[in-house]
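Dropping the structures in below, format is structure tokens.
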Structure P
Amino acid sequence: MKLDTSKRKKFRVTNKLKKFSANDRFRLSISRSSKNIFAQIIDDTNNITLLSASSLEKEIKSLNKINKTELSKIVAEKLAKKAKEKKITKIYFDRGIYKYHGRIKIFAETLRENGMEF
């Protein structure tokens with residue numbers, strides 16, 4: 001079965017992370033659409049999603065007229081707060097098919113400011 005370009009990119013990035021990942025860190029997978037942003041922290045050894053945050057949650061969605069960059073900052077802060085409650089500080093950042101710029105870069109920088117290490 002032949003994979004299209006976006007699936008090959010995602011497969012390549014994710015497999016590199018999984019190959020070098022240690023048991024003390026979890027993987028932060030991020031995805032975005034044209035209007036929203038989604039993130040989840042995954043334990044690859046047990047194949048379990050530990051935490052997730054998205055811009056479609058009620059508290060975030062109820063905020064009026066926010067641009068997409070501010071939305072990614074808010075989602076990153078919410079995810080970092082949830083991770084601190086579960087005592088998760090070290091992660092691997094899986095950017096998937098997205099380049100490290102724009103909303104993805106802002107999301108990562110906000111996580112670092114809130115105490116996440118990657």
Structure Q
Amino acid sequence: MVASQENGDGSTRPWGHYEILQESSSHKVKAIHVLPGKRLSYQRHERRSEHWFIVKGSAEVTLDGVIRHLEPGDTVDIPIRALHRIANSGSEELLFVEVQTGTYFGEDDIERVEDDFGR
């Protein structure tokens with residue numbers, strides 16, 4: 001079942017929203033929607049890695065200080081403890097699918113190094 005952005009799980013963010021598509025003890029899959037001109041915090045995780053698949057829009061991905069531009073069909077792997085960020089560099093909504101693998105998938109496994117929204 002797809003979670004809506006208004007279901008009380010805190011999935012609405014200042015940069016857009018996400019939906020949890022699937023989760024288990026071994027993985028979590030999200031659809032992440034980023035508004036034009038917005039970006040997520042520059043962050044890292046101690047207990048999970050991530051794989052991103054760009055579905056729609058244009059993305060600017062920063063991975064350990066290296067910036068890449070991604071378009072629909074492109075992917076990027078985020079290793080555990082790697083600093084990473086994604087920004088919507090286009091004029092339409094950015095949609096990407098995030099597959100998390102590891103030992104823990106809670107939102108409290110986020111160490112923010114830089115954040116546009118003061119979190």
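The numbers here are math on the coordinates, done by the rules we state, and not lab data. In this text, all values refer to a predicted model and were calculated from it rather than measured experimentally. Cβ atoms are built from the backbone, for glycine too; each structure is taken alone.
Source structure of the calculated read-out (distance in nm of label points 7 Å out along Cα→Cβ at positions 37 and 109, 3.5) within P, Q: Q. Assuming 1.06 is Cα Rg over 2.2 N^0.38 Å as calculated from a single structure, say which of P, Q it is. Derived from the structure labelled P. Output the label of whichever structure in P, Q has the greatest value of mean count of other Cβ atoms within 10 Å over residues 45-52. Checked P, Q; max of mean count of other Cβ atoms within 10 Å over residues 45-52 sits with Q.
Computing distance in nm of label points 7 Å out along Cα→Cβ at positions 53 and 77 across structures P, Q gives 0.9 for structure P.
Of structures P, Q, the largest value of distance in nm of label points 7 Å out along Cα→Cβ at positions 61 and 93 belongs to P. Structures P, Q were shown, and helix-only ellipticity at 222 nm (-39500 (n - 2.57) for each DSSP H run of 4 or more, over all residues; to 500) at 0 was computed from Q.
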